[in-house]
1. Where does the value -28000 come from, among P, Q, when helix-only ellipticity at 222 nm (-39500 (n - 2.57) for each DSSP H run of 4 or more, over all residues; to 500) is the thing being computed?
2. With Rg and Dmax of the Cα atoms in Å, for residues 85-132 alone coming out at 9.4, 25, pick the structure among P, Q it was computed from.
3. Taking Cα extents along the principal axes in Å from the coordinates of each of P, Q, which one would give 63, 36, 19?
4. When you work out relative contact order in percent (Cα under 8 Å, 6 or more apart) for each of the structures P, Q, which one comes out largest?
Structure P
Amino acid sequence: MRIYLDVCCLFRPFDEDRTQDRICRESDAISAIVRLCNEEGWKMLASEMIDFEMAGATNIRTAKRIGEFFPFTTERVMLTVDADSRAAFFQQNGVDVMDSYHLALAEAGKADVFLTTDDRLLRKAKRLGLRCRTENPETWLEEVLRNG
């Protein structure tokens, strides 16, 4: 299993607003996915765009904690001409610049699933026919656990 987590997923377990049920459920799902990556040997993909966004994080302490929480990334996806072209396609179809590169790099890394907590991005990615499955981490994890 090859998994690409959108940056919003990386930040979710560290979200301080634990009053919303959805945030708690998604945080728990992402933590479980991280644990399963370790236990099941799933590959967590990293990319230049994840690094770029993390470098620009305003909360340096949280960014450092995220780096410690996700230490076992097993494969790094680099930006290529093909990925750049695919990102341009996504942008032409209404996806913002940063998100377009995450989608393109997930495809370039041959991710089985691109996980995001961003509902708008999720809808756009599904409409555009991403070459890998796109899901909310909670929804995806429930299905994986149900289907064994």
Structure Q
Amino acid sequence: MFTRLQVERFAPALLAVICMLAWWYWGLDIPDQVAKELLAALLSAAAICAGFLTTAMAILLPMGESAVGHRLRRRGKLPYLYSYLRAAVYSCLALVAVCIVGFFRFTPGFGVSGVMSIVIVGVCAYFIGAMARVIEVIIKILIGMSESPHEE
């Protein structure tokens, strides 16, 4: 079966694919009544999360020299932390870009339809998955930092 690390690594992409396929299968569109507000809210959320992640990166990148960083490096997991942070930041930027394009693809009376709405749903799902993954990892690190350095 799958290891916990494999699930952790591929969950955001898998979530995005499942959401996109479900959206396409049911023939859904983003309706006119909520399209502009939804795109604006997603754009704001992505920008705020990008700021949060930038702050988290400034705190976590130098952590490689701490006791927790040494444990993560010894276990071979420090590169995953950096990879997860990078993926989350890029997912924020991708969501911002997709929302901006979505504003131009918005048609009054019809909303955002077709491929564009599928892309928005997919990028949004990846963004949520990547953010959840980073939050879980940061919580694990904080828990690890509260433990004695002699514990393994």
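Throughout, read-outs are computed from the coordinates displayed, never taken from laboratory work. Since the model is a prediction, treat every value here as computed from it, not as a measurement.
1. Values: P: -18000; Q: -28000.
Answer for the origin of the read-out: Q.
2. On the way: P: 9.4, 25; Q: 11.6, 39.
Working through the options, I get structure P.
3. Working: P: 38, 37, 29; Q: 63, 36, 19.
It traces back to Q.
4. Values: P: 30; Q: 42.
Across P, Q, relative contact order in percent (Cα under 8 Å, 6 or more apart) peaks for Q.
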